[in-house]
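The next part holds the structures, each set out as C-alpha cells.
Only the coordinates and a few stated rules stand behind these numbers; no lab work does. Values in this document were obtained by computation on a predicted structure and should not be read as measured data. Cβ atoms are built from the backbone, for glycine too; each structure is taken alone.
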Structure I
Amino acid sequence: MNDKSTLLQAPAQHLIAGLVPGSEDIEFYGIPETKEVRWLQNGQDHAFEDLSPRHYMMLLNAYMCDASARRLLERITDRNGRHVKLDVTRQVMLYTYYCYGDLDNQPDIKNGKLQPAENYRHERECISLQFDSKEITINGIPLKNREIRMIDSFSQEDKDEIVAIELGIKRQTLNKHKKELFGKSGVSTKIGLMVKVFEERILIGRAI
C-alpha cells in the first residue's frame with residue numbers, strides 16, 4: 001500500500017487533484033452516506049465550511065444561476081415525504097456534492113475558475129440529471145437520458161431484449177439508439193463502451 005509520501009511523488013497528471021504540491025487548485029469530493037462535501041488543496045484535506053469566501057461565492061453564484069437545482073434542493077423531503085427546510089449553505093453543499101462529488105485528477109476549481117460539472121451521479125436516477133448546469137458527457141458530447149439508461153443497463157449485462165423492454169421501445173429501435181451511442185463514444189462494441197464509460201467516470205455513487 002502506498003503511503004502519503006509515495007503518493008505525492010507520483011507524476012502530477014496521475015495524482016488526485018488537490019494533492020499536487022504547491023498547487024492552489026481545489027478538488028471537491030463527496031461522502032455518499034451523508035452527502036457532505038470536503039475539499040483538497042496542496043495536499044491538505046479541509047471541511048466544506050473552511051472554504052474561502054471567494055471560493056464559496058463561486059459555488060453560490062453557480063447554484064443561484066441554476067433555477068432547476070434551486071427548485072429541487074429547496075423542496076427536499078425526508079423519507080416520510082415531509083419537507084425539510086435547508087439553509088443556503090447546506091443547499092450549496094448539496095449542489096456541490098451532486099455536481100462535483102467525484103474524487104479524480106481533474107480539479108474542480110482550476111486556475112481560479114470553477115469548472116463544468118462532472119459526470120458523477122449519486123444514484124441511477126440522480127436528482128442532478130435535472131440540473132440546468134449539469135450534463136453527463138462522453139467524448140465531450142452530452143448524453144440523452146435514454147442513453148444514460150442504456151449505459152446503466154449494459155453495465156449490468158442486461159440483454160438487448162431486456163433493455164428494449166425497460167425503455168419501452170422495439171428491438172430495432174434500440175439497435176438504432178445503440179448505434180448512435182456507440183458513435184458518440186467512438187466504439188463499436190458493448191465492451192468498448194464499458195471501457196469508455198469507466199474512463200469517462202460515468203459513475204454511480206463512487207465519490208470516495
Structure II
Amino acid sequence: MTNAEIRESIERWKMISRNGDELVKFFEQGNSFFYEVPDYLAGSEDVHIYPAIYKDRLVFLLIPSKFDSLEYSATISNYVRFSPAVWWHSNGTLSDKEAIKRMERWNSHYETWVPKQAGTEHGIFLAFSIGSEDFKVPECKINLALKENLEDPLGHATADLVVTNKTETRVFFEDQAVPVPPFSASASADSFYLLNMA
C-alpha cells in the first residue's frame with residue numbers, strides 16, 4: 001500500500017466509526033488477521049494496529065511504534081504490514097480457556113456490542129497498541145475479542161485483541177492490547193501518527 005492508500009483507508013474507518021450498522025457489516029468479513037513479524041520490529045516497544053477499509057474490505061494495518069511517527073512519514077508505507085480480516089473459529093482443543101472465551105464473546109456479541117460502542121463517548125476503537133514482546137513466533141494470528149468488564153460484570157465489555165503464537169509443539173496466547181481511544185500516558189494520541197495522517 002502507498003502512503004495515500006494507508007491514509008485513505010484509515011480515514012474511511014474513521015468516517016464510519018460512529019455508525020454501528022455500517023461497522024457490523026465490515027466486521028461480518030472476519031474476526032482475525034495475521035501478522036508476519038518483520039525483522040525491523042526489534043527496537044520498538046509496541047506494535048500499533050489500525051482497523052481500516054481498503055477496497056471495501058476490513059483490513060488491519062500493523063506498524064512497529066518506532067516507525068509510527070512524523071520522522072518516518074515519507075517512507076511510512078515501508079513499515080506498514082497489511083492484513084485482511086478473515087474468519088477463524090476455535091476448534092475447542094486450545095488450552096487457554098480465557099483467551100477462547102474472549103474470542104468467542106466477540107464472535108457471539110459483536111453485532112450488538114459494536115453499535116452500542118459506536119454510540120459511546122469514545123466510539124469504536126481507532127487503533128490498538130500491543131507490546132512487541134507478545135509476538136513470539138514469525139507468524140502470529142490475532143483475533144478480535146471482548147474482555148469482560150471486571151468492575152461491572154453486567155456492564156459493557158472492552159475491545160481486545162488476542163495474539164495466538166503457535167509453534168510445532170504448543171499454542172499459547174498473549175493479551176496486552178490497549179484499544180484507543182481513549183488515549184492514555186502509555187498510549188498517547190501523539191504516538192499514533194497514522195491517525196493524525198488520515
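Quick one: helix-only ellipticity at 222 nm (-39500 (n - 2.57) for each DSSP H run of 4 or more, over all residues; to 500) came out at -11500 when computed from one of I, II, so which one is it? It traces back to I. One of I, II was used to calculate relative contact order in percent (Cα under 8 Å, 6 or more apart), giving 21; which? Going label by label, the one that fits is I.
Figure out for me which of the structures I, II the number 9, 38, 39, 14, 1 belongs to, where P(r) over Cα pairs in 10 Å bins from 0, in percent was derived from the coordinates. It must be structure II, since only it matches. Say we calculate FRET efficiency 1/(1 + (r/R0)^6) of positions 47 and 87 (r between Cβ atoms, R0 = 25 Å, to 0.05) for every structure; which of I, II gives the highest result? Largest calculated value belongs to I. Once distance in nm of label points 7 Å out along Cα→Cβ at positions 23 and 183 is computed for every structure in I, II, the highest value turns out to be that of I.
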